[in-house]
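Computed from the coordinates by the stated procedures, all read-outs in this text should not be read as laboratory data. Just so it is clear, the model here is predicted, and its values are computed rather than measured. Cβ atoms are built from the backbone, for glycine too; each structure is taken alone.
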Structure P
Amino acid sequence: MQANEYKHWQLQRDNDDIAWLSIDREGEKTNTLGAEVIAELDLILDVLAADLPRGLVVRSAKESGFIAGADIREFEAFTDAASVTEQVKKGHAVFAKLENLGCPTVAAVSGFCLGGGYELALCCKYIMALDSDDTRIGLPEVKLGIIPGLGGTVRLNERVGGMKGLTAMLTGRLHRAGQARGLGMIDEVVSPNSDLRWAARRAVMQKRKFKGAGMVAKVTNTGFARNKLADQMVKKTAAKANPEHYPAPFTLIEMWREHGGDRRAMFNAEAEQIGQLMVTPAARGLQRVFHLMERLKGLGKQGEFTCRRVHVIGAGVMGGDIAAWCALQGMEVTVQDREMKYIEPAVARAKKLFKKKTRSKHAAAAAMARFIPDVDGKGVPRADVIIEAIFENTEAKQALYKALEPRMKDDAVLATNTSAIPLETLSTVLAKPERLIGLHFFNPVAKMPLVEVVHATDTDAQMVSRGSAFCGQISRFPLPVKSSPGFLVNRVLAPYMLEAMKLFNEGMSKESIDAAALHFGMPMGPIELADTVGLDVGLSVVQKLGGDEVKAAVEHLQKMIDDGQLGKKSGQGFYQWQNGKPVKAPHEADSKIEATAERLMKPFLDECKACSADGIVEDDDLLDAGIIFGTGFAPFHGGPMNYLNKQS
């Protein structure tokens with residue numbers, strides 16, 4: 001057969017009788033493994049088995065990457081576990097043909113090689129990956145509420161051992177090529193200056209293959225070791241995830257504990273368990289979160305705006321950290337404040353961030369070179385994006401804008417990081433008030449993935465689009481929101497935090513309040529959250545509400561702040577903080593935890609409904625996305641509006 005006789009694959013043989021099998025899923029920008037793609041692969045493998053080539057190289061014909069995983073859209077269509085299991089077993093049979101093909105087989109990976117894509121690569125005798133910024137390798141299925149389903153639970157553990165294999169699957173971490181090689185997940189890293197095709201050809205000609213698991217890896221898969229390691233993994237996983245909310249990782253551990261020494265039993269268990277998990281509410285909720293995330297990413301790819309230079313005014317915690325994050329993403333950033341002494345703490349924090357996030361001293365030094373203190377504001381005329389992050393004072397901000405506007409490029413984005421002052425108020429001093437947008441980042445900037453892109457009624461739509469594109473370029477999810485008090489995230493958090501304060505003032509322990517939130521599925525309780533973001537920030541959030549109850553909460557928080565108790569950043573807030581963690585007193589299980597959780601979440605959910613009615617964001621899907629990525633709202637619920645719809 002010739003290459004054009006296949007719909008999703010291209011098959012060619014060269015003069016050395018090497019078969020080159022390239023996946024190019026029709027009608028899609030990204031390669032995924034759907035039923036039709038796998039069925040076509042089955043036919044191709046039969047053709048190759050009947051007339052064995054000298055070797056086979058599996059690669060991608062798309063620039064977007066190798067294979068991003070299985071097509072979860074097809075699995076979401078199934079309503080019963082048996083249908084999922086049947087489909088998975090068909091995939092197992094096809095992948096086994098690749099694994100057993102009687103010639104050298106090489107997976108030549110560049111870009112994303114995730115889930116089913118990496119499971120396909122594991123069926124090859126040798127795996128190589130291009131060392132590029134785009135290459136990522138891993139099995140992230142637990143993040144979708146399921147487990148690997150095309151042999152990954154078997155082949156990865158055989159390759160690297162149960163300890164490394166289970167850890168990779170339980171975390172769902174995506175590894176760079178060098179990291180994957182270090183873990184034994186791949187066999188070779190190809191330099192970005194080399195040709196991946198020629199490297200693959202050389203591997204075939206030299207009949208390279210995986211050298212086999214080491215003794216330590218083999219031992220971890222034995223019965224006694226599995227049992228001991230499984231106990232440790234259950235304990236470690238339970239500290240991060242509730243099995244009632246997220247059953248997938250615990251299912252994976254127990255499946256390996258029971259069947260890890262029996263290949264056939266493990267394959268059967270994988271097919272059965274992924275079928276059971278796929279139709280759970282948790283999986284449906286997490287898969288919905290995945291689609292919401294993809295929509296936010298799409299908003300960050302709109303238009304042709306490219307930001308190369310950023311100017312940040314205000315080198316405090318937020319401004320300095322925004323500047324550092326932008327520099328880390330490759331942009332030239334000038335940072336302005338009244339005097340150099342106000343910028344120096346931001347420089348120190350930036351150095352620490354770059355050291356933590358970069359792969360080498362050279363990369364950290366390069367990021368530091370892009371982070372430029374600029375007391376005189378010389379970077380303003382050259383900046384593509386200007387972000388104001390000074391203190392919350394209307395007059396001070398307006399005076400700054402009046403001075404900035406004549407010096408800015410005509411097409412530059414002017415943004416404020418305000419969390420409270422309406423754009424309509426701030427923009428009145430501008431000759432072109434329609435150019436001002438909000439870029440509301442959340443603390444800590446390096447961890448929080450969401451940025452609210454705030455717009456008023458008369459805001460230039462092109463500026464909103466550019467602001468969203470800028471967010472995408474710095475690896476953040478843009479959420480366009482209407483200018484109104486609290487925008488979306490803080491507006492929803494305010495009554496939630498207030499309810500927690502009311503419970504605390506009524507005599508309930510902070511540990512019990514936080515436990516109730518965790519019981520509902522929140523990743524962190526509201527009291528710990530207040531300490532984490534800072535009580536000064538929490539105070540500004542709560543102040544957005546009115547009434548006597550707010551007054552009591554404000555007085556309580558203000559007294560703590562006056563005493564220097566700012567939360568995690570000062571080492572003392574509601575909790576005492578040691579080594580970055582709150583010291584919590586032991587407390588007994590509360591028989592009223594369900595009722596407490598319901599009371600705690602009611603104002604949160606009511607405010608979500610009010611935001612929906614007020615049209616703060618375009619639709620309820622974006623509202624769910626904003627609340628999930630802005631507050632950490634229990635992902636397995638699929639978002640607050642999704643949760644409310646299912647309750648009604």
Structure Q
Amino acid sequence: MAAQPGSFAIARRPVLPAAAVPADLPESLAPELATLVDKPLAGDWLYEIKFDGYRMLARIGGPKDVRIFTRRGNDWTHRFAALRQELLAAKLPPGWYDGEIVLLDESGRPSFSGLQNAIEGGNNDAIVFYLFDVPFCHGHDLRRVPVEERRALLQSVLKETAVLRFSQEIGGEATAILGSACKLGLEGVIGKRRGSIYVQRRSDDWIKLKCTRRQEFVIGGFTWPDDSRPNGIGALLVGITDKEGKLQYAGKVGTGYTGEVSASLRQRLDGMAQKQRPFAGSTGHDRHATWVRPELVCEVTYSEWPEGGSLRHASFKGLREDKPAAAVERERAVSAPVPARPQTAQPQHELVKVTHGSRVIDPSTGFTKLDLVRYYAEVAPWALPHLRGRPAYIRRAPLGITEPMVFQQHPQGLRGLRGTDPALWPGHDPAIAFDTPEDLVAAAQLGMVELHTWSSTARAITQPDRMIFDLDPGEGVSWPQLQEGALLMRALLQELGLQAWLKTTGGKGLHLFVPLAPEHGYETVKDFSEAVVQHMARTIPQRFVAKLGPRNRIGRIFVDYLRNGWVQSTAEAFSARARPGLGVSMPVSWDALPSLTGGDHWNIVTGPEHLATLAADPWAAYWQTPQRLQAAMEMLGFEAAAAAPSVKPSRRTAARPAAARRA
């Protein structure tokens with residue numbers, strides 16, 4: 001018997017790709033986003049039409065559980081009753097289905113303004129949902145499955161209708177494909193690198209090539225029409241959000257809306273009027289402008305947008321209800337070729353079954369507990385040399401990083417975790433020990449996000465084998481200034497005869513690690529590191545500060561030396577960080593510093609991908625370079641205390657060697 005409209009029946013079991021992993025269906029999913037490029041890139045790519053519509057994801061969870069979400073995670077199921085019924089009747093296996101909704105005009109081309117009107121009017125039965133990916137399907141996580149295999153699976157389970165369609169691959173050479181799309185009046189094309197996995201962020205494995213220059217802008221005001229009609233708009237005044245969160249004026253948009261659209265916009269904007277200009281600077285139209293709260297986002301096409309100038313020939317296409325104003329920034333095309341990357345290897349040991357693996361740990365990316373367990377399993381061979389024999393603490397986020405977290409110093413009561421030898425710290429409970437990949441996986445299973453360690457090992461527990469300088473940027477410090485600060489710190493250490501190794505923190509800053517021969521006590525190493533930092537603060541006060549407190553470091557870098565104290569801990573190499581994005585602390589070479597975009601350059605998905613591309617460990621020489629501090633202490637005029645973890649702070653002289661002053 002044929003299924004009735006709106007009924008739900010599970011289709012026959014699909015043939016799943018080999019790399020599919022059993023997993024619960026997550027409640028939310030952030031989609032992969034494409035990077036704008038100015039020309040086709042070298043490599044093996046598949047191309048599809050870039051639809052002029054709204055990105056949507058459908059979550060099919062059961063017989064009556066079909067929901068439709070925007071790319072920002074807003075539930076819009078109530079807006080698309082007909083589309084929901086179509087998805088129910090399609091008998092698709094439970095999963096997440098990624099695609100784009102469009103409204104086709106009489107010639108069969110997507111019409112963005114028509115789609116906008118259909119959504120706002122509620123009469124949207126004619127909307128078409130083009131599906132192009134399936135990150136989860138039939139109880140399995142497919143995000144590590146190559147894109148062409150995911151698409152083949154999607155095509156096999158999707159029975160196309162007038163409403164549900166598969167986004168077909170376009171054959172041919174990339175430049176010719178783009179040219180044909182432009183001649184047909186389409187927005188452009190999307191390219192996807194064959195062999196790439198699905199990541200929940202903007203990726204250079206997905207690229208977009210546009211026929212026209214187009215992007216979203218925030219509406220900050222409007223002018224009246226020249227004929228003084230009381231219910232219309234002359235031009236919209238629009239802008240974008242800069243890195244500091246300020247709205248910068250981009251230009252005016254004076255065409256693209258009919259009288260009906262103009263009147264509708266005017267009515268809406270009148271209700272948002274405010275006296276204060278929302279833009280950071282003058283627009284050139286301030287005397288004739290009506291300012292509004294910068295909340296509405298519109299789509300605009302334009303011919304040119306010069307640096308430091310205004311939009312030229314800008315035309316209104318419609319409002320974007322699926323994107324918040326704070327997320328609108330200038331979209332820049334990548335012109336340099338994006339190299340192909342090898343895919344991340346699977347863990348070399350068998351993972352245990354992860355409980356609550358679909359639980360979202362980071363709502364900003366959709367990363368789950370399973371993603372976190374996989375990460376620690378994959379980086380275990382890299383991380384263990386930094387961990388073996390070293391007491392550790394962990395930061396757990398059992399319910400995700402937006403819920404209360406626990407900083408765990410001891411393994412008691414935590415199943416699967418082992419403790420260090422109690423003799424290492426008499427009279428105290430053992431710290432946590434990490435000596436095997438299984439130790440890391442067990443901790444991640446318990447909700448571990450961050451991994452912190454001491455600066456000494458069981459070999460000489462009261463004598464650190466490293467000295468750490470944590471560069472923490474204060475308010476107003478740009479990333480290039482922090483990069484410069486790292487180089488200045490390195491220069492001083494080199495003048496003192498010490499080599500330092502660099503790593504990202506996974507947060508805002510950078511770490512410099514100086515490997516030591518374990519011969520001095522913690523107090524001596526901490527005091528010496530403080531003397532180094534104070535010297536930098538005296539020598540370059542406009543860049544560095546040695547005092548704690550946010551007020552002291554506005555516009556300057558606080559170099560934290562307190563990590564070098566007894567039983568203090570530091571986020572270890574390869575630790576994930578419990579903050580939006582789940583950045584990771586990554587050891588890097590000094591040559592890589594200019595290419596870094598922040599202390600969170602990599603996250604738990606891109607980190608293993610990066611490691612797979614490395615020909616050698618950038619810290620390989622770190623382990624063969626135990627350095628002595630005596631000569632450096634003498635150069636800095638530092639008087640060392642006795643080597644013990646509990647000695648009183650040593651005295652430091654004010655002498656500054658000429659070599660150090662030149663840093």
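General observations
- FRET efficiency 1/(1 + (r/R0)^6) of positions 215 and 479 (r between Cβ atoms, R0 = 30 Å, to 0.05) from the coordinates reads 0.05; which among P, Q: P
- Label whose coordinates, when helix-only ellipticity at 222 nm (-39500 (n - 2.57) for each DSSP H run of 4 or more, over all residues; to 500) is calculated, return -6000 (choices P, Q): Q
- Among P, Q, structure where distance in nm of label points 7 Å out along Cα→Cβ at positions 159 and 271 as derived comes to 2.2: P
- Of the structures P, Q, the one that 6.4 was derived from, the read-out being distance in nm of label points 7 Å out along Cα→Cβ at positions 79 and 407: P
- Looking at FRET efficiency 1/(1 + (r/R0)^6) of positions 559 and 591 (r between Cβ atoms, R0 = 30 Å, to 0.05) for structures P, Q, the greatest value goes to Q.
- Origin of the value 3.9, where distance in nm of label points 7 Å out along Cα→Cβ at positions 471 and 511 was derived from one of P, Q: P
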